[in-house]
Structure P
Amino acid sequence: MVARIGACRRCRYHFIPHRAHMTPKRKKKKPVPVEAVAEPMPNRIFKPALCFIGASEIPLWSLTPVERLRRQFAREGIVQELSIEEARWHNGPVIFIRADAVIDQPLIPILAKRPNLLMIGSTAKDTAPLAVQALGRHADAIVDILQNGGEPAPELQFLSRTPDQLDAKFWKALRKREVPYAFRLAANNRPEVEWRMFMGTYKGATDLVTKHFWPRPAFLVTRWLAPRGITPNMVTLIGAIMVFLAFWFFLNGQFGLGLLAAWFMTFLDTVDGKLARTTLTSSKWGDVFDHGLDLVHPPFWYVAWGLGLRQTGYALDSRTFWIAIAAILGGYIVQRLMEGFSIKWLGLEIHIWRKIDTVFRQITARRNPNLVILTAFTLSGRPDWGLIAVAWWTVICLVLHGLQLLQALFAQRSGPLESWMAKS
């Protein structure tokens with residue numbers, strides 16, 4: 001068939017072309033502003049590099065200061081490392097840092113984000129400039145400042161600050177308020193630096209045993225373990241074995257041996273966390289393993305204790321046994337739910353809201369304070385009274401935590417809650 005003049009070029013049947021067969025006109029796209037597609041400038045261009053000045057082979061918790069700093073800055077996404085010569089020609093910011101500097105983790109993000117900040121470290125014996133973020137072209141002047149203690153030239157516009165002058169006193173991850181440390185490591189101050197680093201790994205809100213009794217022995221054990229390749233997860237695994245041993249001894253009425261295993265487990269529970277933080281070997285699996293074990297095992301100990309009383313001459317009658325167990329387990333679960341509710345709906349852990357809440361955390365009905373009660377009554381010859389005392393203390397703490405939560409909800413009506421530790 002011969003197409004008629006003017007017929008649709010696609011079907012050739014109709015004089016007027018079908019709309020469906022017409023090539024649509026292309027609309028001109030408006031040019032997209034460069035700002036809309038470009039990566040944020042700081043992430044793409046201004047990520048600083050590292051440049052270590054000098055050298056130090058003095059180990060701290062099995063790591064040299066440079067190895068430690070590399071791991072710390074890697075957590076902030078800073079992994080590029082330059083020599084001094086490379087830094088001179090680097091087109092961008094560089095964090096120049098002494099190779100013998102020991103810097104607390106809360107200060108690392110500050111160094112990474114604040115150009116021209118000259119961080120001054122101090123001990124009881126001396127002060128020294130430790131690190132600064134600046135453009136690479138100032139490398140020679142900065143080397144003189146960091147190595148020789150020279151005064152910064154006015155045109156550099158450096159802002160000299162010690163840790164106590166920076167807004168980094170509240171460490172939310174560890175629920176504590178303290179001035180971060182920044183030291184220059186030397187052979188004569190290594191013990192002082194190690195002790196300060198170790199105590200810096202402690203949480204601000206914890207129980208009285210962990211806070212007041214375990215630090216010194218845990219420090220000695222952690223320092224012995226660190227250079228021997230023993231990982232935090234290995235320590236947690238031994239702690240898990242102690243959990244089962246304590247359960248078995250309690251179930252069979254051997255409360256003395258059970259308490260020894262239980263207290264050893266609580267000690268290892270301190271050591272594994274301190275080992276992970278001092279050696280910078282924390283892992284997600286280790287965190288789940290450690291916290292999961294801590295969360296699950298206490299109820300089993302209390303039930304085993306109650307059943308183990310039948311192996312002695314102090315068995316509770318059925319009614320008292322079930323009331324005590326219900327109070328302990330119910331109180332434990334509800335308190336944990338309250339803590340989760342506080343984090344979810346109040347925006348902070350209830351134990352760090354007010355100072356009195358942090359003090360009360362030392363004695364509230366959690367594993368270690370309850371073990372103190374059980375130990376005291378066992379030594380006095382009445383393990384049955386120990387379980388009843390734990391039940392009463394759990395109920396009392398549950399009521400107090402309930403009032404605490406109600407006060408927090410009421411206070412939240414006036415605005416977001418803020419931890420007393422975060423207030424200057």
Structure Q
Amino acid sequence: MLHLRNIGSRAARRATAFGAATPPRIRASFPSGPARHLSASVASQSRQLNVKIATDGIQVDDLADGSPARRSTLPHFWLRDNCRCRQCVNQDTSQRNFDTYSISEDVRPSDIKSEKEGIRVTWKQDGHKSFYPWHFVKHYLQNDHRSPEQVNYHFWGSDIGSRRPVVDYNHLMASEDESGIAKLTNLIREYGFAFVDGTPFETPEPTQRVLEKIAFIRETHYGGFYDFIPDLAMADTAYTNIALPAHTDTTYFTDPAGLQAFHMLSHEAPPGQEPPKDGKLGGESLLVDAFHAARILLKEDPKAYAILSKVRLPWHASGNKGITISPDRRYPVLEVDQETGQLQRVRWNNDDRGVVPFTEDVSPTEWYAAARKWDAILRRRDVEYWVQLKPGQVLIFDNWRVMHGRSAFEGRRRIAGAYINRDDFISRWRNTNFPREHVLNQVVG
């Protein structure tokens with residue numbers, strides 16, 4: 001049986017993680033009050049902040065605004081290692097430019113000065129001068145590390161069709177600025193998907209250019225940019241015309257594809273047949289917000305949520321000759337950050353799942369029961385968003401969050417698209433939606 005100790009508190013934390021979110025921002029950067037002199041006082045609104053050299057570090061007696069702190073001292077060696085002057089950090093690459101371990105373990109300041117923007121330190125051993133902005137000092141007095149950006153997630157179900165996130169092709173591809181790509185990447189972060197309308201469809205090349213506007217196209221055993229018809233050219237059900245239930249792709253990779261894209265370039269009736277009078281040949285696309293579905297599961301059955309986030313499963317791709325791919329280890333359906341309790345990634349493709357294991361806490365019977373509840377939620381009509389893709393309409397979605405599927409179809413359908421790595425996508429999102437200084441603060445620390 002699954003040990004349910006603390007599941008209630010964990011569920012509460014996860015519900016908070018799924019709950020009301022703040023707009024996208026960098027939590028790492030914040031202003032500080034004005035500052036003055038050594039052993040030293042930093043003026044701030046109605047209080048003064050005393051800074052002095054202590055045995056184990058530079059000590060701050062109290063934060064200027066009276067906000068709570070986790071520590072009052074920043075270690076000497078830690079500070080010296082995090083000097084970001086031109087001598088210590090390559091300003092072109094933002095990489096550390098010195099050997100950390102050439103610094104003496106006993107490095108100490110000979111002098112500190114409080115200035116308007118931060119603390120200036122002169123180091124005793126070599127006279128090196130370092131400067132630490134107040135936002136950096138204050139952050140690490142209050143926090144252990146940088147936290148991920150907060151994203152204003154919009155969870156959705158079938159109703160998203162009336163307010164679908166969309167970017168115009170010409171806006172996206174405009175060379176004058178990057179507001180189009182900023183909008184596209186932010187919509188994908190918030191909603192998990194977006195359409196690029198007005199994309200030329202006479203050839204697949206404009207689709208490829210749309211995707212390369214985001215980042216490099218990812219190569220897999222299927223190739224890179226794809227342009228295919230249902231001919232089973234690859235041993236995968238995607239290359240057929242059968243219906244596919246909601247799933248995520250590349251569950252069998254250690255690092256599943258971050259983004260996936262589809263552009264239906266054409267859809268023709270079967271050879272020798274007239275098109276149906278209503279023009280419908282099938283092949284509607286299905287999208288499911290798996291984060292929204294997980295919220296429902298957590299609310300309705302916390303135990304099932306806990307099981308699907310606890311039991312690690314094998315995943316594989318073995319259909320093509322000479323190809324047998326599996327991740328570096330087993331992964332659960334719901335991958336949760338162990339520190340924050342926030343859902344990070346969903347891995348769900350029943351076709352690619354291996355054998356459900358026997359574990360000390362959860363029996364296979366319990367896992368199947370939890371998975372059945374999860375599957376039932378995914379199939380609810382108010383959770384499913386069905387849309388008929390059209391030529392000129394590129395669909396791009398977050399494969400870590402949004403599941404996709406389709407209805408069966410007849411005729412010859414030509415689809416173009418590709419995968420993009422998650423890290424490349426997030427990098428593009430950061431660098432088009434936030435100032436460079438904030439991005440560096442976030443990723444460097």
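What follows is calculated from the coordinates using simple rules that are stated; it is not laboratory data. Since the structure is predicted, the reported quantities are computational estimates derived from the model, not experimental observations. Cβ atoms are built from the backbone, for glycine too; each structure is taken alone.
Quick check on the output: 1.8 is distance in nm of label points 7 Å out along Cα→Cβ at positions 311 and 343, derived from one of P, Q. Which one produced it?
Numbers: P: 3.5; Q: 1.8.
Clearly, the read-out refers to Q.
Tell me which structure, out of P, Q, gives -15500 once helix-only ellipticity at 222 nm (-39500 (n - 2.57) for each DSSP H run of 4 or more, over all residues; to 500) is calculated. Display every interim value, and only then the final one.
Details: P: -15500; Q: -7500.
Answer by label: P.
Out of P, Q, choose the structure whose coordinates give FRET efficiency 1/(1 + (r/R0)^6) of positions 167 and 287 (r between Cβ atoms, R0 = 30 Å, to 0.05) equal to 0.65 when calculated.
On the way: P: 0.65; Q: 0.95.
Derived from P, not from the others.
Assuming 2.5 is distance in nm of label points 7 Å out along Cα→Cβ at positions 247 and 327 as calculated from a single structure, say which of P, Q it is.
Values: P: 2.5; Q: 1.6.
So the calculation was done on P.
Given 48, 21, 18 as the derived value for semi-axes √(5λ) of the Cα gyration tensor in Å, for residues 103-262 alone, which of the supplied structures P, Q does it correspond to?
Values: P: 44, 16, 14; Q: 48, 21, 18.
Here the read-out was taken from Q.
Comparing mean count of other Cβ atoms within 10 Å over residues 79-86 across P, Q, which is largest?
Q
Taking 31.1, 115 as the value of Rg and Dmax of the Cα atoms in Å derived from one of the structures shown (P, Q), identify that structure.
On the way: P: 31.1, 115; Q: 26.4, 89.
The read-out was computed on structure P.
Here distance in nm of label points 7 Å out along Cα→Cβ at positions 87 and 359 was calculated and came to 4.8; which of the structures P, Q was it taken from?
On the way: P: 4.8; Q: 5.3.
The read-out was computed on structure P.
Figure out for me which of the structures P, Q the number 22 belongs to, where relative contact order in percent (Cα under 8 Å, 6 or more apart) was derived from the coordinates. Walk me through the numbers before you get to the answer.
Details: P: 12; Q: 22.
Matching structure: Q.
Using mean count of other Cβ atoms within 10 Å over residues 183-190, single out the structure from P, Q with the greatest value.
Values: P: 16.8; Q: 22.0.
Between P, Q, the highest calculated value is found for Q.
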